[in-house]
Structure I
Amino acid sequence: MATKKPLVNHQAILEQARLLSENKQWPEAMAAYQKLLKVFPKTPELLSEVGAMEIELGHFEKGLLLLAKSLALQPNQPAALVIRGVALARLNRLDKALASFDRALALNANDYTAYANKGAALHNLKRFNEALSCFDKAIALNPECATAYFNKAMLKLLHGEYQEGWRLFEWRRQDPQKKLLRKFVKQQWLGELPVADKRILIHTEQGFGDFIQFCRYVVLLAELAAKVIVEAPSAVFPLICSLKGQNITVIELGQPIPEYDLQLPIMSLPLAFKTTLKTIPAVVPYLYADTDKQRIFAQGSGNKTLPRIGLVWSGSTKHKNDSVRSIPLKQLAPLLMLPFEFHSLQKEIKPEELKTLAKFSGLHPHQHELHDFSDTAALIQEMDIVISVDTSVAHLAGALGKPVWILLQFVPDHRWLLDRTDSPWYPTATLFRQSVINDWDNVMLNVVNKLRSTFP
């Protein structure tokens, strides 16, 4: 007698997959979804959910393919169209992203998520008035739409409208997609209370570049007679220990936090200090290289016979805008043909670029010597100029007071503002901007010409 196979409860597997996804248990969630896809390969809802997860994981092309299959089976899916628009925007296919958002809005005119994300795509096309209108529509439809407030903050900060921008920036804490902040029991400080003799905890959030940029405020807090405890990720911990000032204690993220009275995340410091373009604390350097490490790099570099140029052409692949802000190494060829001594300041080099790196014999790699940002800081001190895309090393060079040329995408991150070649945050920075979306060739030409005139 044949044994019957046990019945599979597919609904239970679906609920488990969704729960795992909500808890960010991606491998387990994907395994559950894939099991369902084998049984139901043409279920629009399932295809959309798996596509959305692929996009969440940064696998944009995979996600778009699954969404395309889903929408071919069932075209009228506003949520899937919004997710597709988000993925297309992340790949800088902005016109196609807008078309996807518009299709979603045609199906549901009250879809505030479509307006919030459409505004972000318009922002990246420099269609700022239309973007602002979309953010305001999203907020009108849902006054608790954190994504719309956050995107509006980015627009305001980019235009130097800091008073409103920093206030709106606090909405990042309400946005479940940002996943930035932990919860703290003690009262948050936003500048409203005297801090003299108070123990105030500055805790970490966002990326290393953000931390390096805004740790400058720690010194200002110490000058107010506060006892400042700075929680720093391990990669920047030794570097942040170089902050100068009394009553500053730096602890490594993950270590026990000492007793404190007040707290705030590091990215809220500009709001707490009511920062405007005119009051940006721009005294550099405010971070310093370790002299022993610098001596080691100096000995390893040998006698300098040519100008030394430090290069960073790409950032972390985990960054949501990495494909937009990074430059393919091969596009640096015109720069690397110049008669200078080039050094890679990148700790991470993409596997697919290692062969290209080997072809550029004049570019000296150092990834095996860079264990944390204090190593990078020491190597930077051996350079005459640092040339970097918008990543943490650009902030590090600026914080060290080193000449740094920063290569920016068509619409850059808010901190670089618009239509200027200098930065109020870093007095030693020079900005080189794309004038056309995705056009790095013209940026390279401007950098090459500037180098030739700087070192004739």
Structure II
Amino acid sequence: MTDDQGSSTYADTQRWRDGQGKLPSWRWEALRTTFWLVPTVLVAVAGVLFVVTFAIDLAAYHRDLTLPTWIRFPTGSADAGRQVLTAISASVITVVGVVFSITILALTLASQQFGPRMMRNFVRDVGNQVTLGIFVATFVYSVLSLGSISSPSPHFIPHLSIAVAEALSLVDLAVLIYFIHHIAKSIQLPEVIAGIARDLMHAIDAEFPETSRPRPRSEIGKPVAELLQLIDDRGGVVPADDSGYLQFVGYAQLIDIAVRTDAVIRLLHRPGHFIVAGRPLARVWPGGASGQVAIALSKAHVTGPHRTLMQDPVFAIDQLVEIAIRALSPAVNDTFTALTCIDWLAAGLSRVSGRTLEEGVYRDRFGRVRLIESDPSYARMVNRAFDKVRQAARGMPAVIIRMMDALTNIMEQTTSPDQRRILARQADMIFQSSQETVPDANDRDDIARRYEGVLSRIALDDPANA
């Protein structure tokens, strides 16, 4: 790790890494992955709407105002109003059961066909949440309106509230049609893959923005290499409190405590890593500050039973790889799905190749190093994208050729010789595997031509290392 580029200032860290930039906070991400938030909000809206319409109906009744005919026509009497609202309530709650059953069926299908980690993508789907919320809100509104009939006096009929309930039932019909279309579309495999790829692009943009982060005005204190040596030799250890996947790290909070204790913190894990309770989570120098840092770190990071896209673009890569290797399994044998995953993986890695991966050194406003984390590794992302697919595609010329083409396309977006060497290593392993497992000579010749294309791309970009 060097100290010559990519360091971030405190303010910049706070903006980009703690949810004040493009990346939402972990709390918002947790709320998004629920089926209760949106329905609860819509039920509250339905309650407010009923209060408004009921107030208008009361005002019209006490002042003996005549509402328009189109509002009063379906409910000429209190009994007719009750029958209308009862029918709406009964039909809507029945449809809610159907919608819930279809949603559970879609989740089961997603778990079986795409993998259990894909279920969170369906739960996060706003269309499913809004559909369920609108139906429940209509039911609540209809029940409230039904209870308001004859409540001030035996002759009171909430004409406007009943008319609004009828309008909501028509909205429900449109939503039901949309929901059927949405579910039929969302369980199609190309749509699932494209959705994961969009999440990957958003995560890359949030974690590695195109706009370069300003360097601190001054850099004072010990160099990074010396600090790392001091931390390893004399630093205090901060153990993890809980086991689970690291989902979020509050970098700005850690820099705050490092400034207050005049310490340097080195994080040993990145979001997406699995941490074990009692094992080292961070190291602190000087060691006397480890107690205060442990308290701050326990509040500045979140662990959970699963990974998320928060600060972890590799998770989306792993999701695409999981679908690809499932498709390549002998039980499924779906080559075209694997090819689609490779195409989207190439698109994501092409975007990463054009970005600056920060070195993981964060300084305070005076330029002093306060926080060091594990480097976001380009090699790690490339290897996670190709290793398992390469191993599963042994003896499959179509998949091997597509991987070679993908590496060539990614190579065109690279910005450094190191990136090209990483891609060339993958091309070497894919080529060697093909020579061992592809039986047909013509297929091997096609793969060799693609492999030569990768090497020629390296020669054009970096003739000295060709």
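Every number here is computed from the coordinates shown, using simple stated rules; none is lab data. Computed from a predicted structure; not experimentally measured. Cβ atoms are built from the backbone, for glycine too; each structure is taken alone.
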> If helix-only ellipticity at 222 nm (-39500 (n - 2.57) for each DSSP H run of 4 or more, over all residues; to 500) is computed to be -21000, which of I, II is the source?
Replying inline: II
> Can you tell which of I, II yields 0.30 when FRET efficiency 1/(1 + (r/R0)^6) of positions 185 and 409 (r between Cβ atoms, R0 = 35 Å, to 0.05) is derived from it?
Replying inline: I
> Thinking of I, II, which structure, once relative contact order in percent (Cα under 8 Å, 6 or more apart) is computed, gives back 11?
Replying inline: I
>> Given a value of 18.4 for mean count of other Cβ atoms within 10 Å over residues 297-304, calculated from one of I, II, which structure does it belong to?
In response: II
>> Given a value of 17.6 for mean count of other Cβ atoms within 10 Å over residues 321-328, calculated from one of I, II, which structure does it belong to?
In response: I
> Comparing structures I, II by Rg/Rh (Cα atoms, Kirkwood Rh), which one has the largest value?
Replying inline: II
> Hey, P(r) over Cα pairs in 10 Å bins from 0, in percent, for residues 41-120 alone derived from one of I, II reads 14, 27, 26, 15, 12, 6, 1; which structure?
Replying inline: II
